[in-house]
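Asker: So, here come the structures, one by one.
Taken together, the values in this text are just the output of simple stated rules run on the coordinates, not laboratory data. Note that this is a predicted model, so its numbers are computed, not measured. Cβ atoms are built from the backbone, for glycine too; each structure is taken alone.
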Structure I
Amino acid sequence: MARRCGFTLIEMLVVVVVIGLASLIALPKLNDAFAHSNVLSAKAKLSALYSAARTTAMSSNQTGILRVNGNQVYVYARPRRRAPTAGNSVDTIVRPTDFSTAYGVTLTGGVDSVRIASTGLGLDSAVIILTKSHTIDTLIISKYGRVLK
């Protein structure tokens, strides 16, 4: 009888079953890691948007405003430095960012906007909660212009 090189069907099926079981164990952990990464990225972006509002307020002698409208966040300043156009009395600094589309994150909190005076101190404080699946994180903005992570 001639000797054959290779694997039998049963050996191949055992390998496929072992790989399947390993992936079933690892997949939930991998999904949690992706959710955690998205929440951290969204928190960093939100912090950067607040920084942009604060920088604008201090450099242009305007009131900087970080506006949270549902899952959309944008930065604008008031009063408008140029002549107002049809019903527009603010300068948009950063266009709206949809956190649901960009990161899959839902934003909740008790405040819809955070105002920053031209001195750099906040006129409002806020707690913004970022959620994706089972991952929850908060961004706290104090009246002193500090972002507490």
Structure II
Amino acid sequence: MSKFGYCIEEERRGYFAGIGLFNRQEYFAAHDEWEEIWSLVQDRRREQYYRAIIKGAVTLVLLQSGRAVGTRQVFVDCVEQFEGLPDIFMGLNIPQHIENLRRAITPAREDLETRNVRIDLSRLFKMRLLYNPFVESRHGEGADGRE
């Protein structure tokens, strides 16, 4: 733990714990896990990335609760939050992740008049990493201790 309360091992643990929760469709818990670490991260791009994946999880929380308008609004915020990051960052293929989110919320996107939407479980997806960013920093993440 540094003098600022930040520890890369704590970030690593929280990142993967959040992905595990997300993959079990526990989106609110994933959001909470990532929120605990994003404010401590000292790298601006990783902070931006965490904000984006948090908004992605919130998009799916809103979808689970049937709130179509909120789902659409937070999805747009999520996509905007990813802007400026490399296509692959922290091991995640960002364009694919956004497309997976877009597909998951299709019922809310197809009918812009609806305020309530039923979730289609067949459209949900798992987050899959292409590499472990805490072992190797392929796109300048700096999570492996190097910049």
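Asker: Starting from the value 0.15: which structure in I, II was FRET efficiency 1/(1 + (r/R0)^6) of positions 20 and 52 (r between Cβ atoms, R0 = 35 Å, to 0.05) calculated from?
Answerer: The structure behind it is I.
Asker: A further question follows. Ranked by mean projected area of the Cα convex hull in nm², for residues 44-99 alone, which of I, II sits at the highest value?
Answerer: When mean projected area of the Cα convex hull in nm², for residues 44-99 alone is calculated for I, II, structure I comes out on top.
Asker: Between I, II, which one scores greatest on distance in nm of label points 7 Å out along Cα→Cβ at positions 76 and 124?
Answerer: Sorting by distance in nm of label points 7 Å out along Cα→Cβ at positions 76 and 124 in descending order puts II first.
Asker: If you don't mind, another one. Please state which of the structures I, II yields 2.9 when distance in nm of label points 7 Å out along Cα→Cβ at positions 92 and 108 is computed from it.
Answerer: Working through the options, I get structure I.
Asker: Match the computed value -17500 of helix-only ellipticity at 222 nm (-39500 (n - 2.57) for each DSSP H run of 4 or more, over all residues; to 500) to one of the structures I, II, and report its label.
Answerer: II
Asker: Among the shown structures I, II, from which was the value 1.8 of distance in nm of label points 7 Å out along Cα→Cβ at positions 28 and 116 calculated?
Answerer: II
Asker: Quick check: 49, 26, 23 is what I get for Cα extents along the principal axes in Å, calculated from one of I, II. Which structure matches?
Answerer: II
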